[in-house]
1. Comparing I, II, where is FRET efficiency 1/(1 + (r/R0)^6) of positions 287 and 335 (r between Cβ atoms, R0 = 41 Å, to 0.05) highest?
2. With relative contact order in percent (Cα under 8 Å, 6 or more apart) derived from the coordinates and found to be 23, which of I, II does the value describe?
3. From I, II, which structure was distance in nm of label points 7 Å out along Cα→Cβ at positions 87 and 375 = 5.0 calculated on?
Structure I
Amino acid sequence: MKKQTLHFESTGGASGDMILGALIGLGVSVEELNEELKSLNVDPFEIVVDEIVEQGMSGVRAKVVLHEHQHHHDHDPGLGHHHGRHLSTILKLISESELPALVKKFASLVFQRIGEAEAAIHGIDIEKIHFHEVGAMDSIIDIVGCCLALHKLGVDGVSIRNLPQGHGTLECAHGTYPNPAPATLRLLEGFPVEEVDEPFELVTPTGAALLSSWHTAEVPISGSRATKTAYSFGHRKLNNRPNLLRATLYETAKDDTVDECLVLECNLDDMTPELVGCLFDQLLEAGALDVFTTPVFMKKQRQGILLTVLCIPSARETILDLIFRESTTFGVRERLEKRTVLERNFQAVETPYGEVRIKIGQRNGETITASPEIEDCRKRAKENGVAVKVVYKAAMKGIK
């Protein structure tokens, strides 16, 4: 089984349309994107991709072409093109679309992160933030389109070593700001950058939000093999370098028994057990590999709970966001750990009480362990009016 990762290398910066162009260049159908993004129920638009040659390099340049009908928005000033949009307005557009659930989740997370950055910079409540440049319709299509395109590529991780940073000042809706924009810097906190001699905005807030949300590593996995490369150009001509973003797909043999997981932990001493239980279930529903709690004693011997969550690295932002929103913690510790797991498969066995699925764990082709699915046992027990342990024992007897 193969594992596929995506690596970005930025010479000229990163913006929503540059990232979108790169993903399309790697093989995502622009026709499918245009068709599926119609479910956002926005003004008519079209993603247009041109093949170009610039500074001796051939690649693509993507652009969202809008055909706005202002009367569509007369009933909701929050949708107006020139006055920005509230976060709730954008999130509603996404949630009411017919896009895949994972696409909606990750697109919403990108906008949420931009909103949090803007709110912190301006010192106001997040819902009072007006998304100006990022809230423009073409930027919405860029962000949601990029999340949809990444979903279609089906990659297991995204790596990028660093991003170029310009200098000088730039003009935005609030006036003259230092370059890079404050929101961009906020989104890229902790992200390695490279100072370059270009007096332009090279990485936009949209590009920063997308790449920092997707980022799982700095370099491709050792031993990976490059399978396809795409070059995407921005619309501005730079002074000393091509305005270029390169994206490469890498493939490596995937050992399903060895992988990396992210461990997230925090101490809780001011939450009721009921709320911890609710968070426990929400984390599992959000894709956590495992969740568990440990009783601990904290300062002054206060009783507390150590919450531990295991997840794949690419789910980091989703899980962190949920922990901070649903718990009282002010910080989360995190570490990457390797784990070795048994090869897993399922077999169904017939019992006197009905069919029960058995989870089989194997190593080197040998069955090491097997256990009945407890939810199946509960259902069969309820249907037959017997104890769960009776069904469980009957299922164990059926294992071959």
Structure II
Amino acid sequence: MRKSVPVLLISAMCTLGQTPEVKKALDYLRGHHEEHLAKQVQIAEIPAPTFHEAERARFMEAEFRRVGLARVEIDEQGNVLGWRPGRIEKTLAIAAHLDISFAPGVNTKVRKEGGRWHAPGIADDSRGLAAMLAIVEAMNHAGLKTSRTLLFVANVGEEGLGDLAGIRYLFQKSRHRSRIDSFISIDGTNPATVTNGGTGVKRYRVSVKGPGGHSYGNFGRPSASHAIGRIVARLADFEVPARPKTTFNVGRIGGGTAVNAIAEESWLEVDLRSEDPSELERLEVKFLEAIRLGVEAENQKHAASGAALTSEHKLVSNRPAGQTPEASPLVQAAMRASRATGHEPVQRFGSTDSNLPISLGIPAVTLGGGGRSDNAHSLKEWFEPEGAWKGPQTVLLTILGFDGLLDRPIGPDGR
């Protein structure tokens, strides 16, 4: 059971948003909701599959300049960076990812049906990108200044085999990495969700190869496809704990050349997850054993043929697990902000860009961009914009609360 939020913090919530400048910024986000929704739709209609984010990156680069961010650039990894200077160089990074979880060629045209908008990526993460722009606009409109410098990032490579490439680069190779001491990702929609735990993820691509042959004339030889089936069957029968939540999924299978040919090569891609690094390691070991046993069983079944299969596996994605503690000032600021916008916050685990900084010991949370959504990573993804302004309001209050701006009087010059 999580500890309750200290009484003093609950009391302090009553003052959130009560200064004229902060109230002006919050009112701006609500008053310009329709404009921000239109921007979200505009972003969503720019195709941006993982590894193909360049067009959307150029759009966000122009948007960062439009909202007045300084030193706007696209870095060597493809991330778009824009700065809002504070009084000190210590930096809080606020990010939303550019890529969508779909293959090139997907139709990203947004359609409206009733109170919902439909399109691949309309929420994940077009909403986060639009919310980020809205926050900068609101801060400028209200004349809000911060102690920390704020770095806004539209990053590549969050989805699938992108393996957090954009944020890995930001924290491990970027020339700015030493300045960034905290991180907020805007992903998902629910402002009540504070994702302060990073679910560990390991993804493998497994390939099986053999001699192949004619399905009738060479019947009796081992089949790469049949071996893949044996591997999947073993995986499907795994028992995993509900707590800590641990999961597995075979997301893609392929191979073979024709319906009347014994498959010379077949492959699968698998996603293994757990909130607990130890459970993830146990699951990984069992899966690797399933590969060996599945291929071995197919070879033994057809040993008389004199032919044999071989297998290879490659780790193609490794998202580290970890958690930003509940007592962290960043988590507390997010909890306070969520309550201030009318929600009962819930801390949770998830697989987001925050996994990377958390694994490095850097405080990080992922917060919702507002509205409601479902069917992410599917062609049936939808977004409901009712009350969606509460998302950027919550993120803004988190930024200000973490920066300490809400704990002191705020003058016209932000001091």
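No lab work stands behind these numbers, since they all come straight from the coordinates. Owing to the predicted nature of the structure, the values given are computational and were not obtained by experimental measurement. Cβ atoms are built from the backbone, for glycine too; each structure is taken alone.
1. Greatest value across I, II: structure I.
2. Structure II accounts for this read-out.
3. II
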